[in-house]
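What follows are several structures.
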Structure I
Amino acid sequence: MREIQVVFGIDMETDIGSWTPFYEGVTKGTPLLLNLFAKKSIPVTAFWVADTARRFPEIVREIESAGHETGTHSLYHETMGDSLFEIPGTYPLLPEEVQPRIKLATDILEDIVGHKVVSWRCPRLFGGTHVTNALEALGYECDATYPMYFYNEQLFPYHPSQENWTEQGSLNLIEIIQFADMGMESKDDYGRDKDQWPLYRTQSTEAFIPHIESFMSYLEKNDQSQKPIVLCFYFHPWEFWEMPEGVIHYGEGGVMPDPFLTKGCGKYCLNQVELLIDWLKSKEASFLTAGQCARKWHEILALQEI
């Protein structure tokens, strides 16, 4: 059986992503996650929105002291790369804005933790060539952004091209692929149903696991290289604390998130993710931070070139 590498990325941001300015997940969901990860003895990468980290530096340090990795997730959860689908009132940064914003976000995180930060993920998995080139220039080791559900091409971590980040090239950066069920037929215009987030909480881990198995079967049928299977999942601390349903009012108006964003948040989600960890461990999967995964794939890809 192929080696299975699992990366859990926790996107540390406001509740329900960009739809609220609240931090119940960061302040109340994070301790629950840390307890779970300690109980299961697994490392994760906390991808911090820098503005969130600036508000809660003690939580950044607490996660680090528990043995987890600190990564970056933009300055204000803004769209950094190519918009894969429309989000009302959201516009991507101009290419020339990207590197200064990434540097500012990076500086904030590094000032808090006191060491270099090497792992990155774009909000919403909206990446771009100008993003990977900026990450390369700033000395990042990995970008855990590539949305397999949308591009359908890359199946394993790779060095992206300077001309097109979705293609293999010569950058030192390692692009880590985000899990998607490539063995299923999509019914969504953008392929988002292949992504499967957040099926573990809107339904159950029992419903989620067949999609992981489907992806594994897809690799066995379509790839003979026997390279390790990488399962990179993204979560958010607000999923592990009960979120309000219906209209959420703040400032001069309000938003009404789609039901799937809030369904199953809280104890149910925590229990289902514990079941997911147990199932992955039953498959003898190794759990890695994004940085650890990137370093392993530097070695794997270097051996392929010999």
Structure II
Amino acid sequence: MRTYVGVTDGDWYRYLAARPEITEVNFWRPSGDREFRVLAVGEPFFFKTHKPHDRVVGGGFYSDFAALRISEAWALFGEANGVSSLPAMRDRVGRYRRAPIRPDEDPFIGCVFVRDTTFFRANDLAEPPPAFAPNIVQGKSYDTLAEPVHSYFEALLSRLLATPVAFADDATWHRPGPMYGDPRLQRQRLGQRAFQAVVLDAYSRKCAVTGDKIVPVLQAAHIRPLPEGGEHRLDNGLLLRSDVHTLFDRGYLGVDPKHRLLVSPRLRGEFGNGEEFYARAGEPIVVPEKRPDQPNREFLEWHLDTVFLAS
């Protein structure tokens, strides 16, 4: 298992540490031109402040990464960005960019999503990990089994989870007793806000059915809803215009395992409308380029069997 220690400023840390009810945060970077692919979803992510404070102040579990415009990051995460308002966020991002942000500019930033966050008490912060060079400005990844960091991260993760943790030789870790592992380390499980962000990014800000690009009316839809056993996973998501989302959730629209749009005959029968969708029936919807990000066949079949109004 790998872990990452990201460097942050004291203002971001103090703002979020004072709000323990926020447990899913955006560890943003001022530039969105480089992806963060150091960790697998669910691996530990720790926060360390700049020098001279230079302490590990808390952490959580990596959820995913997306490049978002500042306004989009604020709309999705709000105060979980570590600031009190959109103007404050623009100001904070601007401090770290080479050129000031113009009033008419809405630049992309790199958004690293961390869930199940915990901040340590101010009088009980941790020393930086071994071999964390003073010139590191963004962060550093570690193999948790390697020495001399093995025991350090074992203890740090134990503090994060408030229970003893041991790393095994196969790079997994376990708690003493009958529980093995921790559900927070399950691959692909995202936080609620991160789910919305990565779906928006993966679908290139276009409705999968209509191609609409008006971001305020686009919504991340679950193929299999959470109350029915679904999860916040990219392959359980579709980016849909708000009215299309409603029709999908109510079974008037469906998507088959080959990603073709299906339209229920009841849309016309009950409302005498829906020509926009009947004209697209049988056509492939737009899906992400990467196969693992595309709608999961199992979830699509569940929706067709359980929700779609076939007749």
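Read-outs throughout are calculated quantities, based only on the coordinates presented, and are distinct from any laboratory measurement. Given the structure is predicted, the values throughout are model-derived calculations rather than measurements. Cβ atoms are built from the backbone, for glycine too; each structure is taken alone.
Here relative contact order in percent (Cα under 8 Å, 6 or more apart) is compared for structures I, II. The highest value is that of I.
Compare distance in nm of label points 7 Å out along Cα→Cβ at positions 92 and 276 across structures I, II and report the one with the greatest value. Largest value of distance in nm of label points 7 Å out along Cα→Cβ at positions 92 and 276: II.
Each of I, II could give distance in nm of label points 7 Å out along Cα→Cβ at positions 76 and 156, but the derived value 4.1 comes from I.
State the single structure among I, II that was used to calculate distance in nm of label points 7 Å out along Cα→Cβ at positions 140 and 260, giving 5.5. Checking each candidate, the match is II.
Out of I, II, which one gives -11500 for helix-only ellipticity at 222 nm (-39500 (n - 2.57) for each DSSP H run of 4 or more, over all residues; to 500) as computed from the coordinates? The correct label is I. Out of I, II, which one gives 14.9 for mean count of other Cβ atoms within 10 Å over residues 84-91 as computed from the coordinates? Label of the source structure: II.
Suppose you compute log10 I(q)/I(0) by the Debye sum over Cα atoms at q = 0.08 Å⁻¹ for every structure in I, II: which one lands on -0.42? Of the options listed, only II reproduces it.
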